Structure P
Amino acid sequence: MVGCGGFQRYRVGNLDQVREAEIVALVDPDPKQIEQMQEQRASTRGLPTFAELDEMLTTIKPDAIMIATPHTQHVGQILAGLNAGCHVCCEKPLVTTVEDAHKVIKKRDEVGKIGMVSYQRHFQAEFRYIKKLIDDGTAGAVQYIQVLQTQEWLRAVKGTWRQIHSLSGGGQLNDSGSHVLDIVLWVTGQSPKVVSAFTDNKGTEVDINSSLSVVFQSGAMGSIAIVGDGMGWHEDITFMCENMGFFVRDGKLTIVDRDRNKLAASLTGGTTPDQNFIHSILGKVACESPFECGLEVIRLTEAAWKSADLGGNAVPVLS
């Protein structure tokens, strides 16, 4: 486990439910984080601990590493893990530049290991159901995507590394917003063509509020608002297709057809990224959130940042 902060402690809880998984070492430069991990998670007590990743990789030689660290550190840690022969699962965002995304994908392919970005929404029943109906053509072509995500991110993470650009690489658009960009791209299979964006840093080093208008290669359009200076958590996602509209409001799915009938959804529980990662290493399943998903997110994010720097001028989303 590379990084022992709050989310990694949550992840260990998931791993504890995967019988094939064994945690063999903890890495964090802050001994207090390691101490809190071992206090909260019995399965990590008595394990070897390290302040540096390279020392752990040399000493322990694990089969895999799972990364949850400040965002700009991801690329170096991913490459170190792959070069050491490890499979790698990284918390979002995968990286903070398109160039770095291509680096880690190239290295993953060279060494033949599993590379996963931990987008848990891939395993949520409502999104898997929508994706199935879009993929098999039942919903018809995607026409419009709408997103509104708000939370108290500005105040909640004030004073932390998340609002220091050299550590985070960007603000809320590439933090909580990363999940939203990923899920709309993954569910619909759409590839963004051009984006016009405006951001407001609210006096910080990074973007807090962002508004994106997107045109996709298919001609579909999208409107994405990521509000980090909100009053609390709220999320609306709409997929408007030719035959069906899908409305996800704070995790509750409503489906309406062209005759304005509300349709029942057949939702079944999914797994977790942690279980999928372990089982994909063992060859039991395919990796359902590969590094390419992180590439798609940073392609759109990086273009949005560039557009905002240009005062909202439309910017092509480069490959």
Structure Q
Amino acid sequence: MSITVLKPGLQTTVQSRPRIGLRHLGVPASGAADPLSLALANRLVGNAWDTPALEATLLGPALRFETPCAFAITGAHAAATLGGDAVAFHETVFADAGDELVTGATEKGARLYVSVAGGFAAEDILGSRSTYLPAQLGGMRGRALEEGDELTVTSVTVPKLRTPEEFRPPMSSSWALRACKSFEINQLSDDGRNRLFGDNWTVGNRADRMGLQLEGPPLEVSSNGRMASAPVFPGTVQCPENGAPYVLSADAGTVGGYPRVAQVARADRHLLGQLRPGDHVRLLRREPQAAIDELRAKLDYWRAWLDDIERLI
């Protein structure tokens, strides 16, 4: 049983859980850029939260179902049709053999997720079936989908569900990300430290699964590009000598040589997957204990709909 890719979209990959516990060997986490939206899509078709699904960036794919199948779409706002009829996001949808699903350009948010009951077949490499494009690992032979690809699925029967309104993450063009100061923040000037957390930033065109450059008046940084490489993680905010902060995302490497001036709090890290060029971003300064308390509160809130929320945020 399969689904045929009629149009692949701008960049559509198979994504699942991150690769955990391998950073000391130089293996990045990868995984879904927005794991919360991935989990919400899988919840609607009876899958475990990390069952492989499609992650589409800015422009979604067109797919033909070769077998009856239940699917769901979550994440960024976009138009979608099945056989020419509009498809609602955040609910289980049933497709017949021969039906064509067309997903358009995202209007708010950067990435949408398409899950199917039973999940998409994908190669398990180093503990995850997620696609890591730089090393061509996992997913569909380690690459983005291409026209004519046949995606193997296991069709199973599931009930129809809808995500409750209170568990539908809003999409926006303006974002607030809670963040803590990091190891080399003192390499920013006093004015730079104040502006890092006080200015409104704009996401630049350098924005992908590796990270996002923030544009605004440059910060004054004293490293001169000579800092020794040090561990970095998704959510690390670096400041190169050009003074433009760079926020690492899901496919970030394991070490970097630029000052680590902030770290996006774990509670908001999944939001990085929805930032797109032109969006506005504000970093909200938090002390570590406040960030921990807010994470616990967020987990308590989401547990009513996603009982394994601790594993994905």
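Readers should treat all values here as calculations from the given coordinates under stated rules, not as data from a laboratory. On a predicted model such as this, the values are computed, not experimentally measured, just so you know. Cβ atoms are built from the backbone, for glycine too; each structure is taken alone.
Taking -3000 as the value of helix-only ellipticity at 222 nm (-39500 (n - 2.57) for each DSSP H run of 4 or more, over all residues; to 500) derived from one of the structures shown (P, Q), identify that structure. Write down the numbers at each step before the final one.
Values: P: -10500; Q: -3000.
Attributed to the structure labelled Q.
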Structures P, Q, by mean count of other Cβ atoms within 10 Å over residues 20-27: label with the highest value:
P
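Taking 1.00 as the value of FRET efficiency 1/(1 + (r/R0)^6) of positions 28 and 212 (r between Cβ atoms, R0 = 35 Å, to 0.05) derived from one of the structures shown (P, Q), identify that structure. Write down the numbers at each step before the final one.
Working: P: 0.55; Q: 1.00.
Only structure Q yields this read-out.
Among the shown structures P, Q, from which was the value 1.5 of distance in nm of label points 7 Å out along Cα→Cβ at positions 92 and 108 calculated? Display every interim value, and only then the final one.
Numbers: P: 1.5; Q: 2.8.
Only structure P yields this read-out.
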The value 2.4 for distance in nm of label points 7 Å out along Cα→Cβ at positions 172 and 204 was derived from one model only; which of P, Q is it?
Q
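With mean count of other Cβ atoms within 10 Å over residues 36-43 computed per structure, which member of P, Q shows the largest figure?
Numbers: P: 16.4; Q: 27.2.
Looking at the calculated values, the largest one is Q.
Among the shown structures P, Q, from which was the value 1.00 of FRET efficiency 1/(1 + (r/R0)^6) of positions 188 and 300 (r between Cβ atoms, R0 = 25 Å, to 0.05) calculated?
Values: P: 1.00; Q: 0.10.
The structure behind it is P.
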To test your reading of the models, identify which of P, Q gives 3.6 for distance in nm of label points 7 Å out along Cα→Cβ at positions 76 and 292 when calculated.
Q
